[in-house]
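Coordinate-derived values only; no laboratory data. Not measured: the values here are computed from a predicted model. Cβ atoms are built from the backbone, for glycine too; each structure is taken alone.
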Structure I
Amino acid sequence: MTAAASSGEALDPSSSSWGRRLGKARHDGSFVRTFSADDVFAAVDAATAIERVREAFGRHRRGEWVMPSKVYLDSPPYGDFRAMPARGGELAMLKWISSFPDNPKRGLPTVIGVLIVSDATTSEPLAILDAGAVTALRTGAVAAVAAEALASADRRVPAVIGCGVNGAWAARCLAAAGFGPGICHDADAERAQRLAGELGWSAGTRAEALACDVVTCVTPGHSIVVDAGDLRPGMHFNMLGADGPGKAEATVGAVGSCRLFCDEWEQASHGGELTGAVEAGLISREQVTDLGAVLTGEAPGRPGPEAVTLFDSTGLAIQDLAIAAAVLGR
């Protein structure tokens, strides 16, 4: 660990001294650092993850950080792999990650992968990180970032539907952002109860969760959670589970009834919660606002206190880069 990291100083990947201060890899690769899931979670807390992900949206919006399209590689009938590259400052990264829904039956996580970070000025590899932990942190962080930007200021009672690894971090980040106490709901009642006990929230039914102000859905995306009849004036939805083609947590009618926001249009319209409504002709690009534009002040957020807002997150490589940079910096 460098002197800067040991003192608690966060390293800035846009700094020209980034590679030198971290310790660049030797050409034989023997100096490449590895970070396990425990290392990642120990290095970055919820508040830091929220701050870094919010900054990443702004940097991407301003063109300072770049992110080619996510590439999917199906592995039927088991799941799919995703390749996600990004570059920002003097860092470049590639996340190679999977989503295999039946893995828990085999005693394995649904999401497995690695994230490789390189020096963008020399291409030398700097570190390999557990991608599942990075994904959980940035997924949780974006739920809080979107809720802060889009939810009604006087409606702060949250619910998380789906309390797995990513859902748990969504709840932790919402709590860190000042939302709560709220409701945890999961098909596994014991899992919801454990998370609720950790946060001082309550475990509840789906109906109780949908009675809250800020509803974050983090299910596998294979079953509908939200219908048009569940919408009430002033609600905000974070839809985080539909991260690939064929997945959805809300009906097309529910999506089409909301004021819509997304992390990135191309991904959301082709493999996110918006996809069904786009294919049905109910919504077009002009009806969806990028969250980055809201965060930079280029576009308005919630149009009024009675509107129902919905944020579709498919997961961006720039978010992963932000968390990876925070890990390396600590």
Structure II
Amino acid sequence: MPQVSIVMRTRDRPRFVSRALDDLGRQRFTDWELLLVNDGGDPTALAERVAAAPESVRERLTLIEHEVPRGMEAASNAAIAVAKGDYITVHDDDDTWEPGFLERTVGLLEREPELDGVVTRTTIIWERVEDDGPVVEFGREPLHRDMTDLLLSELLRVNQWVPISFVYRRRLHDTLGPYRADLPVVGDWEFNLRVLASGANIRFLADEPLANWHQRPGHRGVEGNSVIEANGLHRQKDALVRDELLKSYIDTAGVGLPLYLAGTLGHQHRMLMEAVERQNAELAALRELVAETNWHIRNTPSRRAVDFVRRRARRDAQG
């Protein structure tokens, strides 16, 4: 029985699947199974990529076929339902790991049974897809560069980690339930919220980046990233999840605290906008002074211009 069940969801992205399968073949830790879910994509194209994968990957691979697309989270749930490992990790078909990712995370979980999961520091890899050509990297940067710990307060504001960086014990699903199949996006964030809100013990490895989150700005369709291409849908579902949780809180604790916070935030917003308006007025006055000074420099002898600037500066200093 494998220790780790790797969940990979795909649909009509054969070039990325090839890269992801090669990536798994480079892992130093090898006690894993791969549950590859074809969520309504062309089965022939995927079969060709699987056949070309390293033998060490093919012999650990179970293919799950969905005749019609069911969505990312439903695909994850289908794989987890048949998973044999004690640990679960979601390896998106366009992301990659460093060779020591599983070795480091699983080793830590094995040594510390009280841990429920491990999140590693992550690198964003910026890339583009050439026409009928290779995938070309053009930049890298850390995801959440200043993050030193996993905090529910921060997770309420923004998703702190992405699936490629997370390995967790399967028992979390026993207590928290599956991923929400009704969410076409932000399902990982919603699950992360349930994880931290439950008090689960999740360790953040802040030292070396072991996971790579690949992003392709400007690409659409199957070669795009939902977080970029479907940005509007992300905002919509983000707001939906927040509203649902707010209603749940109000059902239990009443409307008092949310009402107070809404009023306080509204007041702070008005104060901020007033400060911005004052700053804009001061900048407009400064621009007017610069323009007037430039006019005098261009249209008067240099000495008279200097005298004018000095008089004006003294007048402004006096109020």
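Across the set I, II, mean count of other Cβ atoms within 10 Å over residues 73-80 reaches its highest value in structure II.
For distance in nm of label points 7 Å out along Cα→Cβ at positions 137 and 225, find whichever of I, II sits highest and give me its label.
Numbers: I: 2.3; II: 1.4.
Comparing I, II by distance in nm of label points 7 Å out along Cα→Cβ at positions 137 and 225, the maximum is at I.
With respect to mean count of other Cβ atoms within 10 Å over residues 169-176, the largest value across structures I, II is given by I. Here helix-only ellipticity at 222 nm (-39500 (n - 2.57) for each DSSP H run of 4 or more, over all residues; to 500) was derived from just one of the structures I, II, and that gives -10000; the source is I. The maximum of mean projected area of the Cα convex hull in nm² over structures I, II, that is, the highest value, falls on II.
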